[in-house]
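Below you'll find a set of structures to go through.
Where a number appears in this text, it was derived from the coordinates with a stated rule and is not lab data. All values derive from a computational prediction rather than experimental measurement.
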Structure 1
Amino acid sequence: MNEWLANHLVCPRDKRALESTATELTCPDGHRYPVFDGVPVMLLADSDVTHHYIPRTLEQVAGHRLVYEPEQDGAANRDHIDAFVQSEVPYTSGNLYFPVQHKLTRYPIPSTRLPQGHGERLLDIGCNWGRWSIAAANKGYRPVGLDPSLDAVLAARRVARQLGVAADFVVGDARFLPFSDDAFDTVFSYGVFQHFSKPNVCTSLDEIVRVLRPDGTALIQMPNKYGIRQYQQHRRRGFTEGEGFEVRYWTPSELMDTFEKTFGRTTMTTDCYFGLGIQASDADLLPVHYRMVVRASELLRTLSHVVTPLTKVADSVYLSSVNQKTTAR
């Protein structure tokens, strides 16, 4: 754990400073958090479970065991694709990636829509195996990836080392961020809050406001209820709110109202059409018929810069916010 991270980790329960040893972190109120192979595990055992990763990680740490055994960092073999990534890719990137599960020939590192960085500290919420953290590092940021899965965080660390990328990773919960106030210049999240209940999204956004410096920026992907594909999916589900890890659907006005009330100035832009998680930078990895979907999505996304109402029927959108809620600290 590097010095910056050690100085900015706090108890996720009461936000108090932590005392550190090689094997655990402890706050003055006696809350204890294990450090597993150098990775802080900052989960609350008594919180409501938002994903099966949380109890699985707590069981792993208690039993000192992993589902995925640690691999060699792979620095000597940059063509090797980590086994965890090979297995997890359709669950992190979307249904289009099932045909390439266990068949990846390179890491699908996306092209981030973040502006060029100059050493800013960035928090990647729900980083899983680290694709967006690595993308942010490649664009000049100093990322910290957070995820409730210990397996995923250890994989992210392996992949970052293999690719020669500087990034830190922490096991934690977006609702209880284990970082001090104003710790980050930028917060990013992709494919995460779409699976949270709306109250849990609001709780997490309040936490982002806390850890984001005044006038810092947040870039967060969310699903659009009126998207071409999402409307069909929602109708197929009987227009129910959703439970467990199912996608929750938000209208554009709901999203804008929520983000503007939480952060302040917010703009909404198109991410993709015809599904969630579609990335033009991954087109070469996909079967030919899926490449056509990617190209059509990119065409509409480009057109939406000119014909802005098209964003309201995008399946996935970005909310870009400036943290103006400094008086609420």
Structure 2
Amino acid sequence: MTTFKEIRGQLIRSVSSDPANPQVGEIWYNNTIGVLKGYRNIGDAFSSETSLPAVRASGAMSGSAYNSALVAFGSTGGAIATSLEYDGSSWTTGGTGSTARQNLGSAGTQTAGIAFGGANPSTPAHNLSATEEYDGTSWTAGGALSAGRSNFLGSFGTQTAAVAASGTNATPANPGKTTATEEYNGSTWSGGGAVPTAGFFNNRGAGTETAGLVAGGNGVPSTSSFEYNGSSWTAGGDMNTPRFAGGLTGTQTLALQAGGRGGPGAGITNSEKYDGTSWTNNPASLASGKGGQFAIGVQGLSINAGGIDSGNSQTASSELFNESTLATQTLTTS
């Protein structure tokens, strides 16, 4: 009878603990817990992550990495001004802003964040122009947008070089969408290049002021994406799945779009990757469809927290996206 040693050239070792530095393809039997394990390449995957302390959606999000994330403002059934910080394992309470708002724009990091625009249905103007800046502890007032705007406002960049694009700029009684883009220099907003489609985007884009990306629809599912170079917009590649209010992270040339809405009560689970030219379907999917979530991180490692699920209910659930990586796995017959 042919043995494993004759086929592979080595025996499967029986060890009391997993090896500290295994080689790719190495297999061993852990006799302490009684399982067969191996070190192999694991494909892209979403996994359960620490949930938000309470349901929340449609707010500001900042952070250069998933384990230094900031979520702020948004809705828990009504507009709020509180914020939360994530360190990769737990959520803690951050500073409270001056103005409760939802469906706003945001950029920056956990210790240098910025939030702007948004809506507060209890105010006469409904849409807000106020900007607030975060230093890792507290929020302070920044320069105001030229006009209030909210709803699917495209935003990206840093605290001192942020972009606010399109959105809704009128009252509920007089609805309207704008093609205006504004750029922030750390104190004031000034005009940028007009967007090709009014009311386009999510409530967050990806990238920097001079290399930004937005993708999705304006309340109606779309496959379109657009790129910004600091002065003008050009069409990017089309996504494979029409959606709006998805979780977009990364850069203009290395982006991940996860989830989103395909219509009322239609949460999307699939994800797509962008290389600066085209979108490709990713085999990894969210466990449950949702849009309006807080998506923070880079293409290969990001968190999707909160949002609105397929039942149109707000959620606190979070999922971590991990790009293809080497890892130890328990081997089974399935």
Structure 3
Amino acid sequence: MFVKSLREEILDRSLRPRRWDEYLGQERVKSNLKVIIEAAKKRSEPLEHLLFYGSPGLGKTTLAYVIAHELGAQIKTCTGPTLEKAGDLASLLTNLEDGDILFLDECHRMGKSVMEMLYSALEEFQLHLIMGKGPMARTMDLDLPRFTLIAATTRMALLPSPFRNRFGAIFQLQFYAQKEIEQILRRSSSLLQIPVDEDALSLISVRSRYTPRIANRILKRVRDFATIEGSSTITREIAQKAFAFLEIDELGLEPADRKILETLIVKFLGGPVGIQTLAAAVSEEEDTILDLYEPYLLQLGLLERTPRGRVATPLAWRHLHLSSSQTELL
């Protein structure tokens, strides 16, 4: 697994919006959240629990930090896989204070028993613990501070209904429009202190997969090329050199995306192919394909889901410059 350097993490945090006026895009979600937050402030009540879902990199974590800033609340973060036992959850929740926000990322990856224990914490602000085993077992109730849980997931379908029903509001984050990505890139380039030509800005935004995190990642890599070239500005030519080196094509597809489509077309004549078979053929985890690659390929119309499996669309064949006669030869 790729581990970020400390410098890279600090840089990512510096690009992360902290206030509403800095958070660009997702206008419908923002307007609804502003109403919920202002109503909670006027009633002097804790904010209702919130659930965000959508593809990785669309701003779920950033939204949690913006909400905490607007409320003047402390925010503590954790991820679903770290909550393995009841004691992990109890330790986390009992260290919160009234009005705190707990941001739980990848909540669909929590253990079932931990998730079920969370139900009473969200609804009654109590933890019901079972101490001991067998005839000596006894229950103990722990009162909890009135906190707000903001949970995020990329796999909404994996969350059971009783868990979803504990949230006061649920929001889906959508892919961004190109103009919104361009606005985000202008802000990021200003923070990175490197000007970007409008042509280069347009090229980067088109290849960003309509996702702010990816747009910022590409911008930083193109900035590296500008540094090597000795240029104080990111130009169209520098951006194109960077794309060629990074193997990012005009649709924003990277080698792993093209490998999935090529495997579908060359090995399976376009499909349909089950997700398990496809994952094995491209040597990727099923979850990685479902969360990372498939949403964008579906968005572009290069891939279709059918009851029998995944199918490469005619647009995918054309994009890879493949025909049925060529695949027969391969």
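With P(r) over Cα pairs in 20 Å bins from 0, in percent derived from the coordinates and found to be 33, 49, 15, 3, 0, which of 1, 2, 3 does the value describe? Answer by label: 2. When helix-only ellipticity at 222 nm (-39500 (n - 2.57) for each DSSP H run of 4 or more, over all residues; to 500) is computed across structures 1, 2, 3, the figure -500 traces back to 2.
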